[in-house]
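Each value in this text was obtained by applying a stated rule to the coordinates, not by laboratory testing. Please read all numbers here as calculations on a predicted model, not as lab measurements. Cβ atoms are built from the backbone, for glycine too; each structure is taken alone.
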Structure 1
Amino acid sequence: MKIREIIRDDKGSAIIEFVVLGLLAQCLILTFGLGALQLQRQQLSVTLASRQAVRLMTQDVGAGGRLDSLSQDLESSFGLSEGTLTLTVRPENPEAGQMVSVTATIDATHATSTMRMPR
């Protein structure tokens, strides 16, 4: 058989097309799926981080200095790289009975939790 005859012959081409297009489709689905999962992971991480940080603030008035260690602990437990989680407290030195809010941020994803300081 000549090369031109082999190229013109359609035997087996459906299987090759199915495999090639199937692999391409799977790669595209995997790529977009991993991006969506990463975004979901960030959203879950900032929500849990803000809740834990505001609970820490309401349990101990002087806990503002411990937020850095809490941030590092949360980064390691969520599998984040160091320095990606930012915790912002407003007001920085809350008084008894005052509302305190903590905003957790990873890249463009953020969540805020608010609680009242005990009297």
Structure 2
Amino acid sequence: MIDNFGIIFIHGAGLGSFIWNDMKLLINYTVLAIDFPNREVSEKINYNLAFDDYTKSAIEQIEKFNKDKIIIVTHSIGGCVGLKLVDYLRDKITGFVGIGSIFPINGKSFVSCFPFPQNCLMPLIL
């Protein structure tokens, strides 16, 4: 194993870090599965959260993880958060993997990646 190296897993919308539980058992490195704010709360207080809240929460968890080199693995909209983390953690990133992830063009939204009519319906659902 490489010293002070870890893998960061980021889940998608409506999910939790639990989606990575089986994967973590197969990885022979230190792993951090990010949990976004308010995932354990039964009330719908996520309505007040902005994209920056998710990114800030991920950065705080990664700073506590305290690794010199990391690979980021994302799923779905977690890809958007992952891209922001790459900007912030540029010197620590050794790899980036998107599994069914969304990577919109800079300045575009998550839903801009979907075909019509999904790009019309998804904002209503979200």
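When helix-only ellipticity at 222 nm (-39500 (n - 2.57) for each DSSP H run of 4 or more, over all residues; to 500) is computed for each of 1, 2, the one that comes out at -19000 is 1. Looking at FRET efficiency 1/(1 + (r/R0)^6) of positions 31 and 55 (r between Cβ atoms, R0 = 30 Å, to 0.05), point out which structure of 1, 2 has the largest value. Comparing 1, 2 by FRET efficiency 1/(1 + (r/R0)^6) of positions 31 and 55 (r between Cβ atoms, R0 = 30 Å, to 0.05), the maximum is at 2. Computing semi-axes √(5λ) of the Cα gyration tensor in Å across structures 1, 2 gives 56, 12, 9 for structure 1.
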